[in-house]
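The structures come next, written out as structure tokens.
What follows draws every value from the coordinates through simple rules; no lab data is involved. As the structure is a prediction and not an experimental result, all values here were calculated from the model. Cβ atoms are built from the backbone, for glycine too; each structure is taken alone.
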Structure I
Amino acid sequence: MAFERIVVLGPGLLGGSVGLAVKERSLGEVVFWGRSEKRLGVVREAGFEASDNLEDATRDADLVIMATPVDYYHDLALRLAAGNGKKGLLVTDVGSVKGFVHQSVGDVLGGAGIAFIGSHPMAGSDRTGFAHASSELFEGSCCFLTDDEGVGGDQLASLRAFWSSLGCCLQETTAQRHDEIVARVSHLPHVLAAVGARVGLRCEGESRFGGGGLRDTTRVAGGDPAMWRGILLENRKAVISELQESIEDLRQLVSALEQEEADDVEQWLAVGQERRRELDS
């Protein structure tokens with residue numbers, strides 16, 4: 001591997017899982033940076049080097065992975081650009097939004113001569129924090145790579161190899177196309193899970209009557225609101241489009257129910273059933 005020293009900015013679920021996966025596979029030295037000494041203490045107990053000083057942590061890095069909420073990326077990019085990074089440093093991330101990231105991070109780092117290629121491993125959990133990190137989190141997951149700055153060459157090849165070694169299947173695309181796709185397959189489902197929890201569980205005490213269906217459809221609503229705030233706001237154009245289509249789809253069901261059109265109700269449900277089966281094929 002081309003990355004001997006890998007610095008992870010943010011010891012949360014995804015960042016922690018990267019560190020554990022790299023360590024288990026002996027792919028390089030991993031250093032964590034974070035602002036909470038309490039959280040860094042947990043990371044150190046797991047056998048990693050950790051620091052709250054960004055310049056010290058990244059001084060000899062070959063690869064820096066941004067794993068904080070996307071809201072913090074721009075500030076981190078400014079600090080990295082002003083630092084004393086190693087020649088040939090590559091920066092990537094694990095964020096669920098890419099257009100905003102390339103505009104705010106790619107431009108800043110590119111101006112400082114630091115290469116940036118976006119990454120988004122489609123892996124995660126409704127649980128947060130290093131305590132829930134897993135070295136196997138990325139096995140079998142899709143990882144998007146967005147090279148809108150045109151870095152290419154050995155650095156792109158090394159990043160491909162890095163994510164592949166963690167068990168990911170790779171998909172290269174543009175930031176815009178990425179954001180359109182994840183708005184449908186990730187961001188919209190999270191919003192709908194939150195709707196299910198907000199509406200379906202609005203009456204106190206009724207949760208005990210819910211079964212597996214309620215738990216399955218609302219599970220991801222348990223994700224970190226602060227993290228998802230940034231994701232939805234930064235990808236708001238694509239998310240709004242999907243929400244508007246969802247509203248129109250629900251209106252079709254409402255109309256069919258109001259008119260007691262049994263065939264239309266069944267057909268509406270049948271389309272959902274057919275498309276859901278694609279996940280199991």
Structure II
Amino acid sequence: MNDDLKVTLFQSVPTDDAILNTFSVQYIAKTLSSGHAELGLGSDNLRSHQFMPGDIALCRRNAEQWLRWKDPVRVLRVELPDSALCAAAEEFGEEKVEFRDTPYLTDSRISALFTAVELEREAGYPSGRLYRDALGQAIASAVTQICGVLRRPAQQWKGGLSPSQLRRVSEYVQDRLIHELTLVELASVVGLSRAHFSQMFRRSTGISPHKFVTNARIARAKELLQKPELRMTDIAIVCGFQTSQHFARVFKIWCGTSPTQFRRSFS
């Protein structure tokens with residue numbers, strides 16, 4: 001199963017006839033441009049609606065809606081995969097989640113997460129799979145909390161990962177810095193679901209798995225930068241960064257100096 005965060009840009013096409021839309025997956029959509037449309041539960045019972053930039057809506061699986069676009073509207077869609085929704089339900093103490101009929105989302109957390117998705121997409125997803133996993137899981141958890149129907153209160157986990165579990169995760173990360181890492185992959189090292197793993201890992205370390213991996217990449221890069229015979233591009237690849245530009249940008253954020261300046265300090 002491909003659990004990667006699926007983000008697509010949709011451009012509406014104005015039509016004379018209303019079209020029946022049925023969503024096979026659940027996703028949230030953010031309008032990037034303004035425009036007018038008519039929508040409703042039947043082709044002969046449509047209501048006028050004005051979309052504005054920044055509107056965010058939940059599009060529920062199997063929901064049927066008749067829609068007639070009057071203007072071309074750009075929409076960014078983020079799919080909520082079943083794996084992320086199941087993990088979110090587990091986080092709140094349930095096996096699955098169902099959504100209410102209130103599709104519009106005005107929560108500031110979802111807006112901020114959507115902005116992070118937009119920025120990552122525009123940059124060509126330089127932060128890697130683990131960061132996309134974290135964004136997708138955070139969005140699924142926020143949507144579940146806001147408009148999901150759950151039958152039991154949120155589950156509370158005490159403590160965190162055991163020292164041996166934390167050691168296994170750390171060794172796994174160190175051995176595979178050159179590769180893409182995912183939440184599911186890290187969670188499998190200690191036999192946990194990704195939602196449970198994320199909660200327990202943060203309790204144990206005080207940081208997210210993504211930040212832990214980035215710290216490990218930066219620490220490895222600092223070691224390699226002290227070897228003048230190594231090229232900057234090779235160091236970036238060995239430490240798991242997609243490009244030398246992405247490596248330089250992250251290094252500057254984490255260390256307050258560029259890799260080149262850091263290397264010169266050891267010359």
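Comparing I, II, where is distance in nm of label points 7 Å out along Cα→Cβ at positions 61 and 253 highest?
Ranking I, II on distance in nm of label points 7 Å out along Cα→Cβ at positions 61 and 253, first place is I.
State the single structure among I, II that was used to calculate Rg/Rh (Cα atoms, Kirkwood Rh), for residues 85-180 alone, giving 1.05.
II
Kindly point out which one of I, II the value 0.75 was derived from, the read-out being FRET efficiency 1/(1 + (r/R0)^6) of positions 13 and 109 (r between Cβ atoms, R0 = 30 Å, to 0.05).
Label of the source structure: I.
So if we calculate distance in nm of label points 7 Å out along Cα→Cβ at positions 5 and 205 for every structure here (I, II), which label has the highest result?
That would be structure I.
Tell me which structure, out of I, II, gives 1.00 once FRET efficiency 1/(1 + (r/R0)^6) of positions 197 and 221 (r between Cβ atoms, R0 = 25 Å, to 0.05) is calculated.
Traced to structure I.
To test your reading of the models, identify which of I, II gives 2.5 for distance in nm of label points 7 Å out along Cα→Cβ at positions 45 and 77 when calculated.
The value was obtained from structure II.
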